[in-house]
Structures are given as C-alpha cells and as structure tokens.
Structure P
Amino acid sequence: MSENDAISRISGIKMPDYYLDYYSNLSKDTYTIFEHAAMAKSTLVDSSGIIEPKIAFDLADRVSKMHDIDIAEPLRELLKINGKEISALILSKEIALGKYLQKDATLEEKLDLAVRVGLAIVTEGVTIAPLQGISEVKIKKNKDGSEYLSVSIAGPMRSAGGTESAVTILIADHVRKAVGLSKYQANCFDDETGRFIEELRIYEREASSFQFHILDEDIEHVISNLPVELNGVDTDPFEVVNHKGM
C-alpha cells in the first residue's frame, strides 16, 4: 500500500480538515522514514537487506501481509457484515478449499494456512501467535486408516490469550469438516489421554503451577472428544515415567 492509498482510504470519512491533515502528515512521514530505512538496509551493512516490518492500514491489511496472501479486500468486505470470528471461519474455509492459493498447493499446506489466517483474524493481526504459536498443522492417520487433522501448539500461542487459543482448535475442526477429514480418534493407538494427563501433572509439579486445577476426569473427557488432535512441541527437560515411547 502506497502513501496515496493510505490517504485515499480516509479521504471519504467525514472529519474536520485538521484531522485529515494530521493523518495525511502521519502517513507522509511514515513512508518517508520507511524509504530512508530501505536505503540504509540496501547497503547490506545490517544482517538483513530488507525492512521486516510492513505498513498496514487495517486488520485486513495486517492479516494479508502477515501471511503474504491476497485476502485484504475479501476480508474487508466480510468484516463489514460479520464479526471477526464469523469472518475467520468463512475465510479459513475458503482457503482450505484452495481459494487464494496456488493450484499446486497441497491439502496440508491449505489447511496450515487456513488455521493460521483464521487465528490471525481473531487476534486482529497484532500477535505473533498465528506465525509462531502454531508449530505445524499435519494430516495424520487413525488406526483404522482414516485421516485426521493434528495441530501442534508452541509457547508463543500464549500471546493470543486463552479464548483465542481455544478458538484455534475450533477453526481447525471447521476446516477439517470442509475438506472431509475424519475426526481424531484418541487412544486408538495407545493411552494418549493418559500421556496427556501425565505430562500436564509433571509440568504442574516441576515447571509451573496453573491458576485453576483441572480434574483428571475432565482432561480425559475433553481430549477423548476433541475432533482434532491437540499436539505440542517440547518446552521443558522433564520426561514422562509411565507413557514413554508414544
């Protein structure tokens, strides 16, 4: 988006002239600074030859540039008539079905981007969670050979907040249904729920306590009924005792 584009976005909004002048000057100065930074970066004295931050006008612009996908206008239109949560579900489904992507994109790539973009919309494109909070999105197989979706969560997901973190699994289930994948069958290979509980208790005892203690029965009930596998990356050097080799 150029400086003129930024100014044209607000030119149709009713406001006092001094407001328009204020925002116009902000835009002009921002792009001037950006150009100077680009010139400095082009010398390659720094470790990188490009400016990592990108200039974005609104939520749609932020999400589009965060994931380098041309969805700014359709997202903008969706947000005019829907809340960000519904817009996230609609757009993530479209991405999962291949819209806005190259024709040679694999199903796994479509689903990965769909979940990340959905989370980015819900978090308004202002947290690192969609990029680094989701480690990977994979298609795996249940014991009966049916395929299911697995979402691996990493530490930066904390920046999204508790509700938005949970919504990630909701978005994943939504796109799973859209492409016809089966539900995740917990315990079809081994005692997955038992492993989950053991890891949680070890973390609670050795690493960090939680604000609220959740009963083992509740954890088992939730994990057993998740339609998408909730996975994660290593965070602490503590090993399980009873559920190794899983």
Structure Q
Amino acid sequence: MKNFNSKITLNLDSDAEVSVKGFIAPIEYTQRDYHVDWDELANLKAAEPEKQYPASVFQAFLPSEPVSVGECWQIEEEAALTLLRQLSPCPQLELEIGGADSYGLWACLRAYNDAFAEIMFRIHAEFVLEKGWFAPSQFAGYMVIDRLEKKVVSFKMYVPDATLNFDVRWRIFGDERRAADIGFCPQMELCAGAKDVLQDAKFAEAITEEEALHTLMLCFYKSAQINWVSLEKALELAPALQKPIHAISSGGPLADESC
C-alpha cells in the first residue's frame, strides 16, 4: 500500500445532531436451532429503532491529531458503547466469547478531498443477554464527513454478511454450564444520512476499501501479517524459494469472531 505524507484534521460541529436508525432482522439460521428454542434469540430486535445523538458521539470516532490516508487510530470506548446500546441495552467490549486477544476499536482514514473525508472502522463487541451472550463476527462501518459544514453526511455500522456471522453462549443449564451455537443474521446495523454520497467523488488521496479493511484487520490479528497462500501455490513456490512448507488446517475463519 502506498504511503501518504499529507495529513488532515477531522472535526465536527459540536452543535450538530445525527439521527440514527437501528435494524436487527430475524435470525435465519443457527446450527442447533437456538434461534427457535431460545426466546431471546427468537425475538431479538433493535432496542431503539431511531435515536438522536449529539455530534460529540461521532467526534469520538475521529482522531485527536491530524492523520494521513491509511493511518489508524483507536475509537473512544464510550462512544461505541453509546451507539451499540441502540441495538441492545448491554453491549460490552471485553469479550466473554472471543477472549482478551480480540479486543479493539480501530478506525482508518480511507480517502479525502476538499469537500469530504471518509473513515472506515472495525469494532469487536458483544451483547450481554439475560441468559447468555451474543457475539457478532465484527461491527464494520464507515463515516463520511462534510469537511466544509463539519457534519456527518453518511454513517453505517453493521455486521457483515457471511455464511455464519455470530456466536452465542446460552446459560441453558445455569451459570456453571454454557451451550454454544453459531448462526446467521441477515441484518444488524445502525445507519444515518444519505447513501452513495461519494459515488462520483474524486479524491485528493485515497486507498481502496479492500486496503482499508486489511489495514484495520492488522490492528486485531497477528495472523493477518502472514502472506497466506493455497496449498497448490505453496507447492509451486517452495522449490523455487528453497523454503519448507508450513501447512495449517483451520476449522473456522481467522479474520473475525464468528468461529
């Protein structure tokens, strides 16, 4: 990825407000049918379908110092928790399911011009339920800022689509024993503002969405620093590079928490 030297400051008008809508669609699948047998999963829905927030909540997603494209910074915890409570009353960042090594709230400047700036972010969090825990694979997202008006013009925080995109633990046998399951929820998101604001935008400096996502992933997982290749490719490269093959078989994804 190209290195950028120019740095910009990102600020919001402190008097502005942002209206955010929250959505949780019915869970479509769990491996052990917990979404059928467990009432909390069967009836999971957004705690508040719509809510107004002060700009300070979104300012906490922005860096405190000037940054360049591709640079990452940590999001303030309380701001992320404030937004997540719109989906479920008891979010937490210290994961019961994922473990301490999965902790993190990171953002990255993806692109900017004189009028707009876009940041992308990734948050690991889970919801404490009455009888267990619900852990999405991740909360991905982006925020587009009008640099002239200093306002949020587009925002989305969501659980990415995947074959399986959440884990649960159900205290079905009491506090001492927890049953585990994994499943798919087609929509869990918070959104605000207009869509496709940057559809025809030309940027002064930018990286691709894929590069930004990879940069964020590196903030969470050391395994992402490895240049993984298929077994077929490894068999081709090993004799040419005169290196041994280290083969790893994984039963789940290495790049999110739905495993």
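Laboratory data are not the source of any read-out in this text; all were calculated from the coordinates shown. Because the structure is a prediction, the values reported are computed rather than measured. Cβ atoms are built from the backbone, for glycine too; each structure is taken alone.
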For Rg and Dmax of the Cα atoms in Å, for residues 48-143 alone computed as 14.4, 49, the structure of P, Q it came from: Q
Among P, Q, which structure scores highest (criterion: distance in nm of label points 7 Å out along Cα→Cβ at positions 112 and 232): Q
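When distance in nm of label points 7 Å out along Cα→Cβ at positions 104 and 208 is compared over structures P, Q, which one is greatest? Can you show the working numbers first?
Working: P: 4.2; Q: 2.1.
Evaluating distance in nm of label points 7 Å out along Cα→Cβ at positions 104 and 208 on every structure, the highest lands on P.
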Given 3.2 for distance in nm of label points 7 Å out along Cα→Cβ at positions 96 and 120, calculated: source structure among P, Q: Q
Structure responsible for -4000, with helix-only ellipticity at 222 nm (-39500 (n - 2.57) for each DSSP H run of 4 or more, over all residues; to 500) calculated and labels P, Q on offer: Q
For mean count of other Cβ atoms within 10 Å over residues 136-143 computed as 14.9, the structure of P, Q it came from: P
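Upon calculation of mean projected area of the Cα convex hull in nm², for residues 8-71 alone from the atomic coordinates, which of the structures P, Q produces 5.5?
Attributed to the structure labelled P.
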Relative contact order in percent (Cα under 8 Å, 6 or more apart) - highest-scoring structure of P, Q: Q
Read-out mean count of other Cβ atoms within 10 Å over residues 16-23, computed value 16.8, structure in P, Q: Q
If Cα extents along the principal axes in Å is computed and equals 67, 39, 36, the structure in P, Q: P
